[in-house]
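Quick note: the coordinates plus some simple rules give every number you see, no bench work behind them. Quantities reported herein were computed from a predicted structural model and do not represent experimental measurements. Cβ atoms are built from the backbone, for glycine too; each structure is taken alone.
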Structure 1
Amino acid sequence: MRPFEIILLTLLGVSAIQILFSAREKNQTKLLMKFIFPVLLIHLFLEQYRWQMFPAYVSIIMLIFLQKKSIHSIIKFLFFIWVGLSVSLPAVIPIIKMPDLTGPYTIGSSIHHWVDESRMEWFTDEDPDDMRQIMVQFWYPAEKVKKAKHTPYVDHINTRTKSIGIAGGFPGFLVRHIELTKTNSYLDLEVDPAPAPFPIIIFSHGITSMRYLHTSFAEKLANHGYAVIGLDHSYDANITIFPDGSIADYRSDITGHPDSIIIRKKQIDTRANDIRFIINQLERIQSGEIKHVLNGYLDLTQIGVAGHSFGGGTSTLVSFLDDRITATMALDSWMNPVPREVIEKGLMQPFLHIGRPHWGDSDYPSNYSLLDTLIQNNRGSNHQITIKNTLHMDYCDAPLFSPLVKIILDVGKISRHRSVYLVNQVSLEFFDQYLRNTPSLILNKKIDVPEFHYH
């Protein structure tokens, strides 16, 4: 919660108790009420309104009238319950707090619309001339400036909240407050050349997800000197919004479709080619062919790929196909769509899989047996870690949203901030070990992490 929210709600709670249950001193009550209104104005001016605070605003108005009247015990009880809900609601649905940074670098970010003119878009039967297009976001070490604009956690807030609400089966305004999230990165800053050339990490999201759900991962690595690139895989992201306002909606709900296996194969191939296209673009950026803030600052000899769920399968496939990739990480990866050839031949690159303890109660109970086969056939260094008390959505930013996500999403019993920290920290150490030759304390078991089980 934000500072003035905490102060305001504290004053509200104390005032309510005093008015309703205390043998009150009128002067003391009036003094408290005088404090509430300046704090309310400061809160609205500096922190902005959010719907979770609305019951508190109503409570403050009600206190004005109640302090002047004798109150029936039933009314007292009901109003006390209302105040309790008013105080607790902003706490259980808070503004997302991004993890504190531990690295030395300020983070810049830039967003781009890229069109791959070598590929037709097969998702759009209604437009046979449609080329494959994606939205791409960079995070990178940047020069610190005094006045810089924070990168929004999500863009196009009205369109996105509506789409998220439809996907989740709830009114979109319930997640409108994500626009108030303050990220740790800033838009369009100049590069900090000190840690250059930057090793590269490309991240692939899961089905129905989006690049924004892995912002903490991207900021963690960029803060430690990496250039991180996240993308929205058009038509299997929740929604992709292009600069002209057009959208790529979600078109991947094919459960039960008789051709689902064929479609998923085509889909993972498309995703892998999205990443190969990005690497091609990075080569053009490095050479100066494409004008970009990162011109000349990229280390194309050190490229890592990572992904969550279907993105983990994507990172596995693209590593098999493209020897420009140096290291591969998969977060609770969905391995079933990965071609059998990849599973049976394995990868050349160092490989890390980190995920929940088991997939036995999922729709894909064979998932870990496929992973085991892949690891047995890999020819590079292998690391496999499971984190106790985690579920599928612990491997993105979802736990940061609210304590309530444990009820509505696949989020485990582990502390919600702890899971995000562990995933991001082991990701950083994995890439440090294989892209920077810096041995990892976690991977080499030099420190004890009680939540980890090493395979």
Structure 2
Amino acid sequence: MADTISAISTAMGESGIGIVRLSGKEAIFIAKKIFVRNKNNSKEIENRKLTYGYIVDGDEKIDEVLIAFMKAPYTYTREDMVEIYCHGGIIPVRRILELTLKNGARIADKGEFTKRAFLNGRLDLSQAEAVIDLIKAKTDESYDVSLNQLEGNLSKEVRKIRDILLNIIAHIEANIDFSDEDIEEIDYIEFEKQANLVKERIDKLLSTADRGKVLRDGLNTVILGKPNVGKSSLLNAILRENRAIVTDIPGTTRDIIEEYVNIDGIPLRIVDTAGIREAKNIVEQIGVDKAKDMVNKADLIIAVFDASETLTNDDFDIIDIIKDKNAIVLLNKLDLPNEYDEKYLQNLIPNKKIITTSITTGIGIDKLEDSIKNMFYSGEINIESDAIINNMRHKNQLIKAKNNILDAINGIKANVPIDCVEVDIKECWDNLGEITGDGIGEDILDKIFSEFCIGK
């Protein structure tokens, strides 16, 4: 990493302040070439302190700025860094960026500042991944989970598990390499006990993965029902705004409408779909097909039925769809004469929560939100102290590690030669190490950091 990178680190658009950031061995040299102090400021430029002055291109003043020079290794990347605080807006930050490039820097790749922080030992890989999760957090809870990961909660737990494995490996190696010397023989009972401890700690981490995924990505929620039962009205009611078009004409919603909403810390990625019915034309059929496809990907289905009408074939189709899925049922239009037998519906879909609502008047929306919260928070996790898995890559590595340790435990029970069992132990150790970035391939690193913005 001999070159020096530069990028705009704030969002493009009008703002009070914009930031251009440099990192690399030439960062301070480049910045000093384009920065001049204000005449009234006679102080020497100090490390890690803001200095007032101007960015200039020769004799031309580009902008009035504050600048911070930060010398390695006590920086985000552990390289020399410079941050230029200029006026916000597209023109000032772009002109300053172009000037840094003109004087020897190159434009940073996506996530390259954080990638350098990882490669230079400032962060491990799980902490680096937490940075982008902090930026993308949609609720306080998801932010707290990401912050704890950035602070190293997950890394600490993974390292503790790997330490147990390393002790096992060391004991096995000693018995293999120094079998003729006075080395304590392997206690297979203790060996199995330690392996089971590893399994238990992996299982504990895996038990947090489903909730962690929801906190990170949102609960993938689909509103389902036949046309004109109140699906779009429900979306508007949950969002507290008129996002979807609502009419008395069946089939108004033809395409997928997707929004995020925060329900008491639970991020919902909520989708309003076209009504499920026998399509009358190809456009409507495409909408129905899209709706069914979204249902297959959903974490939660909110199925809406019209309580003012008797069950139709379309309703029975929806009942068949939700029978084996995680669903909440709404009997809507409570404000109209009731034609529904709720008990009959409950018998058709047992173990499904049924809530009576009048979406247009707001009746039942609070009960729906409470039901979602209760479903999600059952088996509540202490975010402040627990390591939580919110990343699919981490979950996959843990599953691999669990399979490795199960193979080792089964090998011990079957009296498999100890050097063969050691192979499974080492693979478990390696798979856990990939969570924190030990021994990870360049292609995986590139994929991870490609999800970052350029200035981070």
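Given a computed value of 2.5 for distance in nm of label points 7 Å out along Cα→Cβ at positions 202 and 426, which structure among 1, 2 does it belong to? Mind dumping the intermediate values first?
On the way: 1: 2.5; 2: 1.7.
Among 1, 2, the structure yielding 2.5 for distance in nm of label points 7 Å out along Cα→Cβ at positions 202 and 426 is 1.
Match the computed value -12000 of helix-only ellipticity at 222 nm (-39500 (n - 2.57) for each DSSP H run of 4 or more, over all residues; to 500) to one of the structures 1, 2, and report its label.
Numbers: 1: -12000; 2: -14500.
Of the structures listed, the value fits 1.
So relative contact order in percent (Cα under 8 Å, 6 or more apart), computed for just one structure, reads 12; which one of 1, 2 is that? Please report the intermediate quantities before stating the final value.
Numbers: 1: 12; 2: 17.
This figure was derived from 1.
Consider the structures 1, 2: one of them gives 48, 40, 17 for semi-axes √(5λ) of the Cα gyration tensor in Å as calculated from the coordinates. Say which. The correct label is 2.
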